[in-house]
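Every read-out reported here was derived from the displayed coordinates using simple, explicitly stated rules and does not represent laboratory data. This one's a predicted model, so the numbers in the text were calculated from it and none came from an experiment. Cβ atoms are built from the backbone, for glycine too; each structure is taken alone.
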Structure 1
Amino acid sequence: MLRDPAEYLMGQQSRYGPISAWNPRRPRHVFAFGPEYLRQIFAEPEIFVADSFREVRIPTDTSFYRLTNGLLRRNGEPHRSHRRLMQPTFTARRVQVYRETVTEAVESVLGRHRAGETVPLHDELAHLIMLIAMRTVFDLDAPDDVGRLQGLIARLLKSAASPMTLLLPYDLPRSSFRNALRTSDEIEAILLAMIRQRKADGASGRDVLSRLVAAEDEDGTRLTEEELVGEAYTAFCHDSSTASLLWTLLLLDQHPAVYMDVVDELKAVLGGDAPDADQLGRLPLLDAVLKESLRLLPPAPMLMRYTASPTRLGDYRLPTGAMVFFSPYVTHRMPDVFPDPLRFDPSRWEKANPSAYEYLPFGAGSHNCVGRHFAMLEMKSILAVLLQRFRPSLADGTTVNRAMRVSLVPSHGLPMRLLPSGSSAPAASLQGNIRDSVRLP
């Protein structure tokens, strides 16, 4: 299941239906699929609680725990309080102040490349997303500072995603868990220094960290330094944007007619320039392409909740502490919700109006992604500039397999040739289990 949750969960739903358990007599691991079960799970957040890192058993007195003790782990009033303090920073209107920063970062990275090059697009996009996060979240632009923090974050994500961190969560020599602990110490020290500097400066900057330091609830409550560490780290992690951009570019390469229509729309509205706030709202096809990509290949194919007390899910009784798995990947493939679900069809969004329990690439309920507006602005801006310059194209015979790292990603990245924008080329013939996820030429 951990190796390829998409395939496993599709098989579980196909064999056993909308609800099942590994051991029905002692249902500690439960699988619930479809909008009706999701509606109940999200409607009862005090019973079906989030705790993204419970299985890793991170010691509570470590920096590793403090970094991961943000919104993804909190529930009840602590979660509502943190959400109230963070929400104003990430509203659709507020994130527009970062549009120029995003555009400048895109221009600086894409400007290094020329048509005809073959590049490891996964690495380039990861670097770009990291650069955007550094500038918008921390207001860091010095190459040495960016490089150091970027390296530490990448090392922590690699350690945290390792199966050995889950299977052997002990501070042993040369273990991935020890590496995660030591790397977390370094990241926390950097974040604390920045937090204290923001406080000394009066938190007057426009970056996300300054806004979090200055955030104040109605009763005057502010986030403590320990809480700021967790929420700043949560705000910084944009790995899902990299994954979603890669899948979108692959789908456009596999559907040349859609790609050409997107380029026509971009050039008609933008004329080769980066989009401003008004123009981003006048790109309906680009918006539909991104929505369809997130439907077919959501960054988190598997999510979970834990039962805080004995309860019922549908007709079934669950004990305290049961792990309830659910899957945007499976839900997005239900034909009664999305007809012909394996087809990449952006035109379906001209009429489709799914509920929050039918389409949930950013989650749903009280724990939906607080940064979803920023993520959409970031991805649309990157695609708008990139596709006006290049047509990223895969080589015939490329093997593309799904893999679960922090997000659902191509297991070996995507090396792509940068053809001139608007180039006419047939779709590459691909191999691998990507063909189980979407119907390709």
Structure 2
Amino acid sequence: MADIFERLLKNYGPIGQHRERAHGYFAFPKLEGDISSRMKFRGKEMIVWSLNNYLGLANHPEVRKADADGAARFGLALPMGARMMSGNSDYHEQLEAELAAFVMKEDAALLNFGYQGMVSIIDVLCSRHDVIVYDAESHACIIDGLRLHPGHRYVYKHNDLADLEKQLQRASALVNKQNAGGVLVITEGVFGMAGDQGKLTEIAALKDKYDFRLLVDDAHGFGTLGATGAGAGEAQGVQDKIDLYFSTFAKSMASIGAFVAGDRKIIDYIRYNIRSQIFAKSLPMPLVIGNLKRLDLLRTQPELREKLWSNALKLQAGLKERGFDIGNTDSVVTPVYMKGGVEEATAMVMDLRENYRIFCSIVVYPVIPKGHIIYRLIPTATHTDADIEETLQAFSATKEKLDAGAYKAEAIPDMAD
């Protein structure tokens, strides 16, 4: 019999195998200071492009006051217990009602975390007879929810409507053959890596031809897209065609928690059957109070969203003018695609941080194919024109080095703590 721990220690995984060199620098870095466009990393001030603080609410004075007042008034323990048993409050219900109204749905249910919430929603909705059709570039929370699904699932090529229709035909044929179950389509409002919106208009139009329900994960669209900030569905004019609208508070709201919204009867079913909430402690009162304030600012301060978009468009235009490939993003998420291996990407990140004071996220193999590098820049309402200009200059300088092969020859020191 094998020892489970012994097996684990022989293979730490594709990322964990680099832990000794990466920890504290490339993995688990520590940003210090107030959350803003400039923070400290290892004692040096950096322009930070890695935080999903889209609207700058993390340190908004009204938000900080609401958080502090909520903690002073209620403490972190209240309410005790799960919502269904003893952890409900008027404030929890008020937040649900206001969220539902904001995204133009009948009702909403609070969830403790976004990742956990999406996994649980898939679990509560689908039986072994149901078929799920989903986008190939769906977030990990969707993929992990699918892994728990006991029935069939079909993946379609990213934002490929022809392939989606092909998979809908397969799904429809299967449920008709077994004379049981239904079809659920899952996509995202904004795909967090590439920044392109899901083709919600076209997907919704297919509901006239095929019988399915639509679940949209709009973590990056909520608060950033649409005339009122209600997300990708609002931006594309099909919010009413989305059967279940999901988002997290961890992006534009700069908080903790999530919600799912839809028809009242369906939300009530979810509320009474979603295991991750039934058997988990309720969201603490300070978070609920703070999220009410954050939602109020989403509604009443559109200038935050306008500033976010102004910064995003300046950054994206500047990158394109300098010859960078930013793909097909039509959101504020800004990917930068380059060619190179892990060694070059590592040296380039270090150069950006140590010599140009730019801190941003990078994605390499095995997340993406070998020979490719993706930087993901996250603009926020707190970034300044100076932040953008310094970053553009740094990217131009390091791109020249990358193209000249300078990073291949550099020795990469151990930067772990």
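Which structure, out of 1, 2, was helix-only ellipticity at 222 nm (-39500 (n - 2.57) for each DSSP H run of 4 or more, over all residues; to 500) calculated from, if the result is -12500?
Working: 1: -14500; 2: -12500.
Working through the options, I get structure 2.
Rank structures 1, 2 by distance in nm of label points 7 Å out along Cα→Cβ at positions 53 and 229 and report only the one at the top, that is, the highest.
Working: 1: 1.0; 2: 1.6.
Top value of distance in nm of label points 7 Å out along Cα→Cβ at positions 53 and 229, among 1, 2, belongs to structure 2.
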- [ ] Work out which structure the value 16.6 belongs to, where mean projected area of the Cα convex hull in nm², for residues 5-204 alone was derived from one of 1, 2.
- [x] 1
